[in-house]
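These are the structures in question, set out in turn.
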Structure 1
Amino acid sequence: MSPASRSERSTIEGMLDPYLRELSTYREVRVGPVDAAAYAYLEDYWTDPNRFPFLIWQGDLIVGFALLRRFASEDPPRMQMAEFYIAPCHRREGIGQAAAAAFFERFPGPWELETQIRNEAAIDFWTRCIKRTADDSSSIEEFEASDGRRLRFRFHVGPAA
């Protein structure tokens, strides 16, 4: 993984389109962005010091991206995995789990992430990642969002040994 520079924004935009289209298939209510042009917060990842765009690599090939957000007003600041995508042809190779672990290690402390309740693959993926990385203070709650039911994972990652 590497931080995405402003010049790499178009690379993330190119992956954001298929990512958002895929996510839209799991929504119970058809609202929300379905392409990069409709994603309201993308520019913020290069202007807000509490948002972090990353590219995910396999060797010299970009295979995904992650958009992270820090809630700096909280004590301690909480991190959110706002968006996380691995291209379908590179899934089930361990790349996503390795990237998630690297993000958690880079930003130790409290974390949260959400997924649509109908996205069973994402629920399984994040459950495995959190179990491998987080301490025992994790929780999962179901809640109603504008696009339907979601699960919110909250967990804590200690500093690397």
Structure 2
Amino acid sequence: MRLFSLPIVFLLGSLVTGPAHADETIYILFRHAEKTTERPDPGLSEAGKKRAASIGAYLQRMGVTRIFSSDYKRTRATVEPFSEATGISIEIYDPGDLDGFAETLSGMSGTIAISGHSDTTPELAALISGKATKPMPETDYDRLYTIIRTQDGETALNVSRLTP
């Protein structure tokens, strides 16, 4: 697995070494892995299963303490390898209420991972970080948003690539 990163801002040095410090919260957001063509609720393709395993290994290294997914096969299947390896349950969120979910997340601490969709993940990253994000193309499966929030409310957003 390779992690390609755009320029890193002041708070992101701790990301290289792993879990959040006691005085910060880390949010890791990503789109579900590659899906099949079945309808209406596709699962993961073989490439998607490989990516899900890679994402799971990355989340373990980052010391994730909570995992959220929308209630679709592809988003849940993306984080199932991590959940099964760690025993951390997948919590379901409503992608139709990103404002409410961002508000809920703001009261949490630790390292939190969120499996979402190409049309909701950038918006949720912007809501959590307070920083502008670009739309995610439908063909993009390796974009990773990492947000660090300090106790005093400062945030840093890093957009990188996580490839299997």
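Every number in this text was worked out from the coordinates using simple rules, so none of it is lab data. These figures come from a predicted structure and were not determined experimentally. Cβ atoms are built from the backbone, for glycine too; each structure is taken alone.
When mean count of other Cβ atoms within 10 Å over residues 47-54 is computed for each of 1, 2, the one that comes out at 18.9 is 2. Figure out for me which of the structures 1, 2 the number 35 belongs to, where relative contact order in percent (Cα under 8 Å, 6 or more apart) was derived from the coordinates. Considering all the candidates, the number was obtained from 2. Looking at distance in nm of label points 7 Å out along Cα→Cβ at positions 119 and 151 for structures 1, 2, the greatest value goes to 2. Using distance in nm of label points 7 Å out along Cα→Cβ at positions 55 and 127, single out the structure from 1, 2 with the greatest value. Across 1, 2, distance in nm of label points 7 Å out along Cα→Cβ at positions 55 and 127 peaks for 1. Using the calculated result 122 for volume of the Cα convex hull per residue in Å³, pick out the matching structure from 1, 2. It traces back to 1. Which structure, out of 1, 2, was distance in nm of label points 7 Å out along Cα→Cβ at positions 23 and 135 derived from, given a value of 3.0? Among 1, 2, the structure yielding 3.0 for distance in nm of label points 7 Å out along Cα→Cβ at positions 23 and 135 is 1.
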